[in-house]
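Enquirer: These notes open a run of structures that come right after.
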Structure I
Amino acid sequence: MSLRRVTDDRAGPDALGILLPPGLRTVLIVRPRGLRWDLLLVQGMAGTSFRSLGRAEAPLVAQAFYRALEAWNSGGAGHVGVVASSEGTGFLVWADVGDFALVACERIPGQPYRPMLFAAEEEARAAVGLIAAALCPPAHAEQEVYLNTRNFTR
């Protein structure tokens, strides 16, 4: 298995975080620490509306996502790819992990998340390679993964 579960305080600079920000409603954020993008769970398999999760549902969804990530790393369903923006200009990066669909968003502290719109397809394809390696590393590599759901329940 190329995933290794760690606690958030022991996670290294390239760890993959599965995060639930605090609040009565929240979103699932998948954070490859070593990259400049986060992946946010979207509503359904099309569109870019982030899926809003309630207090009871959110930790269950985070655990289910982790299990889907483990399954992908053991040969199950998973893919990262480029799609043309529905607005006609630019490209989005999508990740499908089992039944979960996520879109890449630039991580800008203090700013709300918005899907990252890449101007050039080549730039989006480069991001796909980096994101895919963080989610499903090659068999010889190991990826630290941590879940941070405790802030959500405080």
Structure II
Amino acid sequence: MKRWCEFAEEEPELAEHGRALIYQHGVGLGYLATVRNDGAPRLHPVCPTLANGGLYLFILNKSPKCADLIRDGRYALHTFPMPAGDDEFYVSGRVTPIEDTEVRRIVYEVYTATGAHTSDDTLFELSLDRVLFAKYGDRGSWPPAYTKWHA
């Protein structure tokens, strides 16, 4: 698995498509899939942040998704739908809880600069194992052109 900056160095155009889709609404937005205690999937809206060379999430400490990630660090993150198109960006891998106060400060500053806010949440860095970008033509066209990357 790799950090966002390593992925971006290998695939700068693909990383830029992802960044654009993550931040298409100003604040970073996506859907996070985690694995429940019983093995079933769970889906959550989240605000991903690209900062400090990584892809991060602040997760409410008492939320089910925080418990899922601490117990089983596997995740999948999919961007929000586009208002005027169907392009998609997806990453999956494992998370690492971040305790470093300087990293937390850097990510927090980038996160809140977009208008998002958080208080006493757990910070996770998302390591990337797989990336998928789907580029569509006109709205509703099929099939999309897929670009894939694997660590």
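Enquirer: For which of I, II does Cα Rg over 2.2 N^0.38 Å, for residues 26-89 alone, calculated from the coordinates, equal 1.25?
Expert: The value was obtained from structure I.
Enquirer: Which one of I, II has relative contact order in percent (Cα under 8 Å, 6 or more apart), as calculated from the coordinates, equal to 34?
Expert: Source structure: I.
Enquirer: One of I, II was used to calculate mean count of other Cβ atoms within 10 Å over residues 34-41, giving 11.9; which?
Expert: Source structure for this number: II.
Every read-out reported here was derived from the displayed coordinates using simple, explicitly stated rules and does not represent laboratory data. No experiment lies behind these values; they were computed from the predicted model shown. Cβ atoms are built from the backbone, for glycine too; each structure is taken alone.
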